[in-house]
Structure P
Amino acid sequence: MKTAALLAHPAGHSGSPAMHNAAFKALGMDAHYEAWDVPPEELEDALQRLREPNILGANVSLPHKHAVLDGADAVQEDARTIGAANVLVKRDGQLEARNSDAVGFLRSLTEAGVVARDAHAVVLGAGGAAHAVVHALRRAGARQVDIINRTASKTDALVARVGGRKAGWESLDPREVNVWVNTTTVGMNGAAGEGESPIPEGLLQAAPTHATVVDIVYAPRVTPLLAAARSAGLNTVDGTGMLVHQGAVAFEWWTGKEAPVAVMREALDAFLEGAS
């Protein structure tokens, strides 16, 4: 039996095993997906384990998305540009670090009917996910991508690596923004900002009704930010789309087969319903 894995710490909360095991079953593959809880000091051993013959590859989550760039044998251009990898693909015993977050994010926008080309987007946060989202928006032809984050040095580093423009709430005219994207943990179950919205409510009330608010947080499914956006009459996209599509891309990289996206989404929905 072939195995794919998630490298994370902690790893028990992830919906990835449910998605990928459902996909393997749907395609009749003799394969299994496991979540490996890998503390930072054990990452090197985990990477060596991934080189074993029965391993297809792995997803990579916090806190390893940056470290695996050094531990892999090769690095995909997107992952190098973004500065983080969320997928490891094995070829001839060698591990290549790749990033499926950017393409997964764009696929989730397309699925929701959101057009990024010529858009004025605002991205909240400056971590690994923000790097992927800003890179994706710029690659899709967004006219302007503003980044808002509390730590100026992290924002500067993001702009230097993938582009965009450092901004603040006071400099924004919400009437000109087409797409808002939250990449922070504010509003996530169990996070420091649980129950809060990262965008001042007045800005959403002033936004045009054609604007879209995206929250890559998927637990809860409807975050305080998305609830506020819906109250303001705006379009919303929750975090499950990006999670499913980045997982589907990884599945295709590992197996060479088209991912059963509908099956993966159904499995994720069932997992999240059971976890709520």
Structure Q
Amino acid sequence: MENLRKKGITLLKVAISAALLYFIFTKIPFSEVLAIVKRSQPLYVVGALVFFVLSKIFAALRLNLYFHKIGVLLTQKSNLKLYLLGMFYNLFLPGGIGGDAYKGYYVKQHFEVPTKKVVTVLLIDRLSGLLLLFVFACILGVTMEVPVLLPFTWLIGLCIPMSILIFWGLQRRFFTYIVAVFWRSCAMSALVQLAQLACVLMILQALNIQVSTMEYLFIFMISSIVSVLPLTIGGIGSRELVFLYGALWLGLEEDRSVGISMLFFLITAFVSFLGIWYHFQKPSLNTKP
């Protein structure tokens, strides 16, 4: 029954992704978006790839901060291998064992640590990344001169310290054993988002987009928040939908906007697929002495 439920969820996610992509490409011809991506400049694409990899290294280092607080003293090398395997499962095997679930399962196999603590640190790690996504989106929202946002600039600015304080307060109240790494994890999350923003800047250059840089970065931040929701396969469809309507809302070119999303997904898929090595050759979890 549980296996049937998982397969049903997978099929639903595939259906939602397919429906969203179909809807998007009824608004914008797929051939136009594909042509834009094909004309991308390889050197800048390589630059985007480097910054994306860097963002994932920072994300893995952040997760290892939490692992160490629950007694899972993984070396950074072992943790990076496990993180890459999780990326592969997240994107290519979402219906069977998701990346986060597998990391938790694998850690439990090798360490005597309570399941509740493993689940907690994986969840907090995700929320830490989401927090900084929200913070960076707010920063971009405040700095942009978009008429519809101007009346709410003070509120958007206020959301930045409030969101950080609320997240810190919740950890201090309910998860005292990890609160000591709160600020270091936030710093790592900031580096993750800075590297991803640099990745998107490289993609903009690759697609020869020289205008409305802040607006495209803002749309990317919002799309990243939306793609975290477990509604589609690896965020496929949901991210492109945000780029489409973000472009319409901000008066940008829809085909180029969706092209940014597609190129970012291709980079994500390429890096995630490298984790297939550790699917067949399971990583050994070495620990620090």
Structure R
Amino acid sequence: MISDSDFEVLKVKINQILGIDLGYYKPQQMQRRLSGHLTRLHLDAREFCGLIGNDPEAARELREFITINVSEFFRDPAQFDVLKSVALPEILESSGQAKVWSAGCSHGGEPYSVAILLNELAPGKNHLVWATDIDRQILRRAQAGGPYAETDVRAMEKRLLLKYFDKKGSEFWAKDELLRMVKFKELNLLSDRFSIGLDLIICRNVVIYFSDDAKRALNERFFSSLKPGGFLFVGGTEALLGADDIGFTRVQSSLYQKAKQAAAMRAA
């Protein structure tokens, strides 16, 4: 286990190199994870600081290790069924054109999934699906629409897979129609500004190592970014800390809604 003093050195260096402030993460969990990472590399903390400062590939691997780029299309299908049957119809009825943000989008599986659902429910509309991540390399893959493996698309209906993807050998690539539906951008959830007036925010399995204070602050910022009546869609095993105090109502597992009169309630 790396010492507390070495952990502090790593925190400063990682923030300097990657722009990731580990002060927002659960300290004991992150300290254990970094200890394991350094052990696998047979390096001490100061040697590792030198490595990530001089080796872009080592820095990229560390970024991926910290941000946990794990995703797939329609991950947890039952939860996406709730999104399809509850949240999206309400959004489309009230707004016509949906404004969606996928925060921590990884390789694009989740923003592309919701873009597919929107196009199936309300085709021909100029829905805005905005997707962000802190990892530039994973964003390049998302923007390219692949390659995706069988495991990435295993939860997708065959009809949708054939409609929105081309298969090349063992790989799947998003068709141009799907690529045009999603706009990608680099963004740090812990420090960058958020858009406002959104109908739906998707942030699933992204903040599992964040401290409770960081999670609550992030959820409050999500709340401010949503329209009254907007939805927040989280991971299947995640619970929203202080949801009632912030102003969210739990609709179903993984789905929370901002009160429709939230603006008036906050102003009163």
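Nothing in this text is a laboratory measurement; each read-out follows from the coordinates by a stated rule. Everything quoted here is computed from the prediction, not taken from an experiment.
Some points to look at:
- Label whose coordinates, when semi-axes √(5λ) of the Cα gyration tensor in Å is calculated, return 32, 24, 18 (choices P, Q, R): Q
- Origin of the value 31, 28, 17, where Cα extents along the principal axes in Å, for residues 149-196 alone was derived from one of P, Q, R: P
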